[in-house]
1. Looking just at FRET efficiency 1/(1 + (r/R0)^6) of positions 158 and 294 (r between Cβ atoms, R0 = 35 Å, to 0.05), which of the labels P, Q belongs to the structure with the highest value?
2. One of P, Q was used to compute Cα extents along the principal axes in Å, and the answer was 53, 43, 39. Which one was it?
3. Upon calculation of distance in nm of label points 7 Å out along Cα→Cβ at positions 102 and 270 from the atomic coordinates, which of the structures P, Q produces 2.6?
4. Any idea which of P, Q comes out highest on distance in nm of label points 7 Å out along Cα→Cβ at positions 30 and 206?
5. Supply the structure label, taken from P, Q, corresponding to percent of Cα pairs over 21 Å apart, for residues 118-229 alone with the calculated value 59.
6. Which one of P, Q has helix-only ellipticity at 222 nm (-39500 (n - 2.57) for each DSSP H run of 4 or more, over all residues; to 500), as calculated from the coordinates, equal to -12000?
7. Given a computed value of 25.0 for mean count of other Cβ atoms within 10 Å over residues 54-61, which structure among P, Q does it belong to?
8. Upon calculation of distance in nm of label points 7 Å out along Cα→Cβ at positions 246 and 278 from the atomic coordinates, which of the structures P, Q produces 3.7?
Structure P
Amino acid sequence: MNILVTGGAGFIGSHTIVELLAGGHTVTVVDSFVNSNKSVLEKLEKITGKSVHFIEQDVRDTEDLEYLMEANCIDAVIHFAALKAVGESVQKPLEYYRNNIDGLLSVLEAMNQANVTKLIFSSSATVYGDADEMPITEDAPLKPATNPYGATKQMAEQIIGDVCKSSAMQAVLLRYFNPIGAHASGLIGELPLGVPNNLVPFVAQAAAGVRDTLTVFGNDYETPDGSGVRDYIHVVDLAKAHVKSVDYLNDSDEKVTILNIGTGRGTSVLEVINTFEKVNNVKVPYTVGPRRPGDIATCYASSAKAESILGWKAELSLEQALADTWKWQQNTG
């Protein structure tokens, strides 16, 4: 299939491109480099041995996006392009609503005009808020978002659902938990612009001396060691879920399919730090600080539905993800 990947130079997008090309798909990439670096494209070609068709463009340019879809005979769209930092979204809500919602609307409008009917959307476990039961299933009630980033994901899911009901469009909404790791080659990984917003890149930078110390936000949660528990999934496993979703849309009549993408296992912040130190034989300097407003104690997925529908499940371990992260961190230094 001919797949358009928006935001394809980013962390998850770049790993998904590797897996799409390995699966025999043809890929066209659109990215504006707001959250990514052009050097990723060269590295993708080195990893895959294939040229990557890339267009530097803002997805909010609807007319150009429609032309691009038609010119490249696009069969399906994987939409990653969005701003993604929770803390920043609180500081810059208008920027997040404008970018994330306008971007999605533009993609949907271009798809409609170009008669592209298959969409895979990058959603988030943030739509569940502080869930009442673990593991979280897709039937868990959605709770009002505590930040603009989460709100844009909730709105996006609603918009996509409404469009699918009123048209020939079909969509898979993938609710990610916590993607970590890097490609085994060490050539691509998560490259935060400025101070990392996610735990594992900060752990790696603290171990490498890029950061003086890591702050663990809270050690008094009702968890085994007092630190917050999350579901950390290797980005390569996550990327493979997108390829499975493309294949699924080819054979399915379902209008909207919602799937959790996680490991089904919760891991605490302190467990991540200790495992990183053990796997990579390095020291991670850290201090314990107060809880952050809005943080929850525990969040991990049930991915049984994804396994049943897609034939997908996470295969790579936490240890592998943290080893790959360290290899990537050393290459960025």
Structure Q
Amino acid sequence: MSALDAPARLRACDPSGMLECVLGLPRQIREAWRLGSAAPLPVLPDRTEHLVVCGMGGSAIGGDLLGGYLAPRVPVPVTVVRGYDLPAFVGRRSIVIAASYSGTTEETLAAAAQAERAGAVLFAVTSGGTLEETARRAGVVVPGGLAPRAALGYLMIPILAALERWGLVAPCGAEVEDAAAVLETLAAENGPQVPSARNPAKELAERLAGRIPVVYASSPWLEAAARRWKCQFNENSKTLAACNAFPELNHNETVGWGAPPALAALFAVVVLLDGTEDPRSLRRIELTCDLAFGPAAGVHQVRAHGTGRLARLLSLVLTGDLVSVYLACLRGIDPTPIEIITTIKQGLRQVG
């Protein structure tokens, strides 16, 4: 029997309940849509030219995912800022989303202050902290008590609801509900009660155990999903990981697989597939797997679920979240603590 099929082991490795949080993403999405649909909205200028999402870590990835999802739909460029400083183009025709689950992220607070000085429209998403006052005037205050990476629905979906209400995207409530329904099914099929022999997330975690995952998106719009997998491996599984996307990786990283075989064998490739790739893209992936990834410890494909664009994107996210938690349990470690990040933040406060 797989170690992942032993309930007592799973509970012992996950005392803070990260797995339960991950499985709760469908419920979180529905609640976040409701909160975003009722949030106080600032008035937009006559012409909006930029949408900038400011955040760090788990609070920023929602902006990346929205950027990929909205690329064919939103009439303004979406920029994600991970740091203290906004681009010089931010001004009175810009929307700046300050996303900080804790509400105390120093980089995001600095960027939000810059946005206000520049006269931009500021909208905040947080569970409390310094940013809460701003969110109560223009934004969303979401439930607290989670690790930021476990609050993806709360940090991402209210922004989508606001964009719909501003008229920057077509109505998408039905697509949000469809995504939640698809994720419910996916969670049931990959939950802890389903044995490894019939559980794709558990099976992939077992195949990745002892390896460094390299996650490749089949296209640029899925690159944020690959980044989410990489970050979840970092924080939940406490392991190194890498990510990239086709076709860009064919112009550089592919050659890196010519490393000494003993080194390349430390890595296992995961390819994320949308399910709507054109024949040329599929042929590109096939050729790369055959010609470049031979030295890897394994090549694994993960296919999106659902028909809607949002459902497909978030189904890949949920699968990666589950794999990362199961991999942590296989390693015998608690997926929730991130001591080194906390220690670095404390050290920076002493400098400030």
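Rule-based calculations on the coordinates, nothing more; no lab input. Nothing here was measured: the structure is a model prediction, and the numbers come from that model. Cβ atoms are built from the backbone, for glycine too; each structure is taken alone.
1. Values: P: 0.95; Q: 0.20.
Max of FRET efficiency 1/(1 + (r/R0)^6) of positions 158 and 294 (r between Cβ atoms, R0 = 35 Å, to 0.05): P.
2. Numbers: P: 53, 43, 39; Q: 56, 47, 45.
The read-out comes from structure P.
3. Details: P: 4.6; Q: 2.6.
The value was obtained from structure Q.
4. Values: P: 3.9; Q: 3.3.
Between P, Q, the highest calculated value is found for P.
5. Details: P: 55; Q: 59.
Among P, Q, the structure yielding 59 for percent of Cα pairs over 21 Å apart, for residues 118-229 alone is Q.
6. Working: P: -12000; Q: -14500.
It was calculated from structure P.
7. On the way: P: 17.5; Q: 25.0.
Going label by label, the one that fits is Q.
8. Numbers: P: 3.7; Q: 1.3.
The structure behind it is P.
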